[in-house]
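J.: The structures come next, written out as C-alpha cells.
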Structure I
Amino acid sequence: MSRTTTIALFAAGVLLAGLSSPAARADVAHDRYYFLSEIGGCSRLAAFLKAVPGTVHANATLVIDQACIATSAIKETLVLPDRFTLAGVGINGEGMLQFSLPENVSAIRFASSPGVVNRMATIRDLTIVGRCCGQTGIDVSNSQFVYIRNVRLQDFAFGLSGNHAFSIFVDGSTLHNNATNIVIGHDTTAWRIRDTVTSQGIIGIQIRSTGRGHVVSGGRVESNSSWGIQVAGAMNVIENTWFEGNGGVTAIFVTGEAQKTRILGNLFSSQLVSDLGTETQMCFNMSFANDSADVNGC
C-alpha cells in the first residue's frame, strides 16, 4: 500500500471511527512527513491535528500544499501538537491558511495547560490570514521553545500573542495589517524577534509590563499608525532595526513602567523615541532628525 493511500485511509478512519478511538490510528506507519492533500485537504485539517497526539503521526511535519481560502477557509481553531512542525511551501507560496472564525478566538494555538510547556514546535514557510474582530493569529500562551520562521501573518486583531511564554523565536517573517502585529504579553521572558517586518498595524510590537529580557533585532518597523514599538517591561533590548513612518513622530514609546530598556544601533527615518522609563540607555543610534541627538543619550 502506498504512503499516500495509507495516510488517506488514516484520515478517513479518524472521521468515521471518532477522534478518541485508538483503533482508528494505531497501525498506520509512515516517515513522519506528509501533505495536506494526502490527509483529505482543508476540511480535514483541524480533525487530523486533534487526532495526532499519542499516535505514530505525532512528532512529524505536515506540509500545507493547498490554499485553504474562500469557501475552503479554516472554520475552527487549529490546536498544534507539541514537537510538531506545520509547514508551507514557501512564504506567500501556494500553501495558505485563511481563517473564517467567530470573534475573539485564536486561529492557531497549542493544547491548554496550567503551566508553561516545552512545545518544541515550529511553524514555517506559510501564509496565515485572518479577518477581524478580536482574533489572534498565533497564540503561544503557556509555551516555550516555539519557532516561527518565514511566516506571513496578517489581518488579525493580534498577529502573534502570548502570556506565560518563554523563548519564543520569530525569524525572517512579516506581520502586517494586524491591529497589533506582535503582543509580548504578561509573564514572558526571552522572546527573540529577528530580521522580521512589522508594519501597517496600530502598534508594531507591544511589550507588556511583565515582559522581560526580550530582544528585537535587525528588522523593519514601519507604517504603524501609533507606535512602532511600545515597551512597558524590564531589561528589553531594541537593536539594529529600521524605523519609518510610525505614528507621526514617535518610533519607540518607552512607558513609565519600563525599566532598564536598551535602544542600540537603530536607524530612524524621522520618528524619535519617547522615553518615560527608568534607566533607559540609548546609544549608537542614527537619525535623519536633528543629527541623531534626540535618539542618543550616551
Structure II
Amino acid sequence: MEVASRWIVVEEGPNPSTDYFVIPYLRKLGVNIKRLTFNELPSEGELKGVQLIFVRYISRSWQSLIQQNLSKLSGVSVFLDDDLLDWSAFARMPVRYQSKILRYSWSKQRWLKSIGAKLLVSTPFLQNKYRDWSPELLSAEPLDLDKGQQLSIFYHGSASHYEDINWLYPIIKEVMAENPDLSFEIIGDKHVNRLFSGVPRVRVLYPMKWPTYLSLLRRPGRSIGLAPLLDSPFNRARSHTKFYDITQAGAVGIYAEGAIYGKVVRHQENGILLPMEPSLWIEGILQLAADDALRGKLLSEAKKCL
C-alpha cells in the first residue's frame, strides 16, 4: 500500500508519546510531518491527501472535522502507549484521569473502527490484546537532544509578587519563543502554573519553606535571575535581598531600575538595571543570555558584594 507523503500528528500538546514513538516512526517513513494540537484545526483544503495520526486522544472538534472531510484524507491512525480502550484497565485510576480517558479515547473506539482507522501501539502486550484490530507495533527511540548549553532563567517570588509575575508572563513567553535554548523556573501556586501552562520549557516549583529554598539555591544550573518590581505601595517597602538570592544561586541578575536595587546594583558592572518596560526586558534577557563573557564578568563583580 502506498504511504501518504504528508502526515499530520494530532496531539493534546507536546508529549513523550509523540517524541519517543510517533516522530521516529514517521521519520523512518520519510514523510513530511506537521504537528497540531486539539485547538489547531487545519482548513478543509489542507486535509486533501493527508494521513492523520492521533496520539492517545481524539477531541470532539477533530472528530467532527474528520467526519465532514473523510473522503479527502489518505487515512486515519491512532497511537496508544497505554491501555486506553478497556475501562477495566484504568478503572482504578483517579476519577479525573478516568474521565479524560473515557471522553477522549475509550468512547472513540467504535467510531475509529467505523472509519477504518489503523491502530498503532507501543508494546507487544497491546498488540496481542487488540489483535482483532491488526495493530502495528512501534519501537521507542531515544530523543535526539541538542547537546548544546541550555541556560536557565528564574524568578523566585512569593504570593505577594502576583502583580510582578503577571507583568513578567508576556516577557517570558516572548523570550522562550525567541530562544529555544532558554528555560524558565518560577515559584508559584496553581494560579502561576495555569498562567504559564502554555509557555514551553517553564518549570513551576511549589512554594517552600526558607531552609528548603536555601538548599535549592545551592544546586547549580541557574544562569540569569530576574527581579522585576512594579511601582506599588507594597513594593515600595521591599529590600534588595533578591540580589543576594540571585548571586548566591550563581546567576547574574536583571533588576528593576530604581532606588531599591540601585543601592547595590551597578549597571553593567555587577548586574543589569532596567526600567520596567517589557520590550527592554525582552531585549536585555536575550542579549545577556547570548553573552557568556558579560555574564562571567557581572557574576564575578556581584560575588564581591556577598
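Derivation of every value follows stated rules applied to the coordinates shown; laboratory data play no part. All values derive from a computational prediction rather than experimental measurement. Cβ atoms are built from the backbone, for glycine too; each structure is taken alone.
J.: Figure out for me which of the structures I, II the number 0.90 belongs to, where FRET efficiency 1/(1 + (r/R0)^6) of positions 78 and 174 (r between Cβ atoms, R0 = 30 Å, to 0.05) was derived from the coordinates.
T.: On the way: I: 0.90; II: 0.30.
Structure I accounts for this read-out.
J.: Please state which of the structures I, II yields 0.90 when FRET efficiency 1/(1 + (r/R0)^6) of positions 118 and 230 (r between Cβ atoms, R0 = 41 Å, to 0.05) is computed from it.
T.: On the way: I: 0.90; II: 0.15.
Comparing all candidates, it corresponds to I.
J.: Let me ask something additional. Starting from the value 16.4: which structure in I, II was mean count of other Cβ atoms within 10 Å over residues 54-61 calculated from?
T.: On the way: I: 16.4; II: 19.9.
The correct label is I.
J.: Of the structures labelled I, II, which one yields 24.5, 73 when Rg and Dmax of the Cα atoms in Å is computed from its coordinates?
T.: So the calculation was done on II.
J.: Name the one structure among I, II that helix-only ellipticity at 222 nm (-39500 (n - 2.57) for each DSSP H run of 4 or more, over all residues; to 500) of -10000 was derived from. Can you show the working numbers first?
T.: Values: I: -2000; II: -10000.
The read-out was computed on structure II.
J.: Out of I, II, which has the highest value for mean count of other Cβ atoms within 10 Å over residues 62-69? Present the calculation step by step, with values, prior to reporting the outcome.
T.: On the way: I: 19.5; II: 16.0.
Largest one: structure I.
J.: Thinking only about relative contact order in percent (Cα under 8 Å, 6 or more apart), which of I, II has the largest value?
T.: Working: I: 8; II: 11.
Largest one: structure II.
J.: In terms of mean count of other Cβ atoms within 10 Å over residues 198-205, which of structures I, II is highest?
T.: Numbers: I: 25.5; II: 15.1.
Looking at the calculated values, the largest one is I.
J.: Once FRET efficiency 1/(1 + (r/R0)^6) of positions 70 and 158 (r between Cβ atoms, R0 = 41 Å, to 0.05) is calculated for every structure in I, II, which label goes with the largest value?
T.: Values: I: 0.95; II: 0.20.
Comparing I, II, the top value of FRET efficiency 1/(1 + (r/R0)^6) of positions 70 and 158 (r between Cβ atoms, R0 = 41 Å, to 0.05) belongs to I.
J.: Work out distance in nm of label points 7 Å out along Cα→Cβ at positions 206 and 278 for each of structures I, II, then name the structure with the largest result.
T.: Details: I: 2.3; II: 3.1.
Of structures I, II, the maximum of distance in nm of label points 7 Å out along Cα→Cβ at positions 206 and 278 occurs in II.
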